[in-house]
1. From P, Q, which structure was distance in nm of label points 7 Å out along Cα→Cβ at positions 147 and 211 = 1.6 calculated on?
2. Rank structures P, Q by FRET efficiency 1/(1 + (r/R0)^6) of positions 51 and 131 (r between Cβ atoms, R0 = 35 Å, to 0.05) and report only the one at the top, that is, the highest.
3. State the single structure among P, Q that was used to calculate distance in nm of label points 7 Å out along Cα→Cβ at positions 3 and 195, giving 2.7.
4. When helix-only ellipticity at 222 nm (-39500 (n - 2.57) for each DSSP H run of 4 or more, over all residues; to 500) is computed for each of P, Q, which one produces -23000?
5. Quick one: mean count of other Cβ atoms within 10 Å over residues 27-34 came out at 9.4 when computed from one of P, Q, so which one is it?
6. From P, Q, which structure was P(r) over Cα pairs in 10 Å bins from 0, in percent = 7, 29, 32, 21, 8, 2, 0 calculated on?
7. Assign the value 15.3, calculated as Kirkwood radius over Cα pairs in Å, for residues 107-202 alone, to the correct structure from P, Q.
8. On FRET efficiency 1/(1 + (r/R0)^6) of positions 59 and 163 (r between Cβ atoms, R0 = 35 Å, to 0.05), which of the structures labelled P, Q is highest?
Structure P
Amino acid sequence: MKQLHPLQLRILKKLLFAQDLRFSELKPRRNVENNLFVFHLDKLIKAGYIGKKDSKYLLTDKGKEFANRIDTDRLFIELQSKLSAWICCTRIKNRSKQYLIYTRLKQPFYSCQGFMSGKVRFGEKVIGAAKRELKEETGLEGNPKVISIKHYLVFDKLTKDLLEDKFMFLCLVENPKGKLKANKEGKFEWVDEGSLESYVTNHFESYSVFKKQIEEIKSFNGWSSFEEIVHFSVKF
């Protein structure tokens, strides 16, 4: 996330702990020129974070939501975990169970294989996100069920740097309807269950992990599970 100028963060922090403030109350008393302060205040107003009422400045609803992410001790915007709808589609074809396998054709994890996923948008329900992503990416429609929730902390295997912090809601869609369409961001193909090991040769983690995911889907009994996973990656 792009960090704001320190002076903008100081302005937002002041308003975070007040109902509203006059210009003289909002402006730091020392070491800040008036023109510089007005420049950064205007930036926040144009961004929609601050409004003005009866000669006083206050946080807008958008500003309250944004300013609430500030670490007020260290004065920077906290990074947030990502939320993703992670979608497994299955169907029966010629008496064989098939899985819709996704081969990713963009960074990160270029060429990795497994199930498709997409971001849960602000204000969007997980099931709604799964339906939308499925339709947008594949042209298919169905009724997702949440199988499990997994919290991934992905580190670089060599540097040990944290690369991703994400919550993934694994959703099952059985017998989706529609015609599978081409997608420039990845390739989708229906694969017989018996051919998965020969087809999925570059899973996001490993084939053994993918196999566990398949077993988890097959054994789903209506109760969602939760798991936190620390993963060290060389594929990011």
Structure Q
Amino acid sequence: MTEEQWFSCMDPTPMLKFLRASGKLSERRARLFAVAVCRRIWRWMTDERVRRAVESVERFAEGWADEQEIRQTRYEARRIAALLRVQLKAGSDEERWLAFLPCRAAANATRPDSFLVARETAEDALRLRVTEVMLSQKGGKPQPTLWTAAMRDERTHQCHLLRDLFGNPFRPAAIDPSCLAWNDGAVGKLAHVIYDERAFDRLPLLADALEDAGCTDKDILAYCREEGAVHVRGCWIIDLLLGKS
């Protein structure tokens, strides 16, 4: 994959394969990608146990949960998914799939393999979007173009998530330590607030603070100010300022 392909890709799988092959697919960011994907289908995660599983994965990724908790989460998520899988054998209607796929996505987010965590969770979300469209057409004439549009929309969004998490893997950004020291660490403090509160609407304010601190990196400043950009916990700019990887 080239740098140009990274920024134009509309399918997350080749991006994930590139990240794995280049050694850049860290467990933390793979899980945060899976969490972001799950939150995108949050409305279908009607079982509170499944939602807790996703939240547990995020805590584990950030070092707020231990191995015992993630093992217990993996067991519970897989158990729920297995029970729903049995129900699917009794009938393959869309309603059952809409119950099963979010559970399996949460279960996949707990897997030990970083690549499978990311890829399989993304695939389940993609299948769910298509199933959702199929359900909306139930009883009417099938419209494959709508399925295709749903798949394209989901894949595109997942690619935006990967770019938000990994930035430009061909030209990793760096920040001058003097920027972080400026004004009693004002830049880092603001980055912490954005991270803790998921307050990504404050990224333009962060860009202003970075400029005042002496940052001249056009890519960093432009990304903070990009309108309509997708941002999630693990965003490469916030991670850069907080020293996370």
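No value in this document is a laboratory result; all are computed from the given coordinates. No experiment lies behind these values; they were computed from the predicted model shown. Cβ atoms are built from the backbone, for glycine too; each structure is taken alone.
1. P
2. Q
3. Q
4. It traces back to Q.
5. Clearly, the read-out refers to P.
6. Q
7. Source structure for this number: P.
8. Ranking P, Q on FRET efficiency 1/(1 + (r/R0)^6) of positions 59 and 163 (r between Cβ atoms, R0 = 35 Å, to 0.05), first place is Q.
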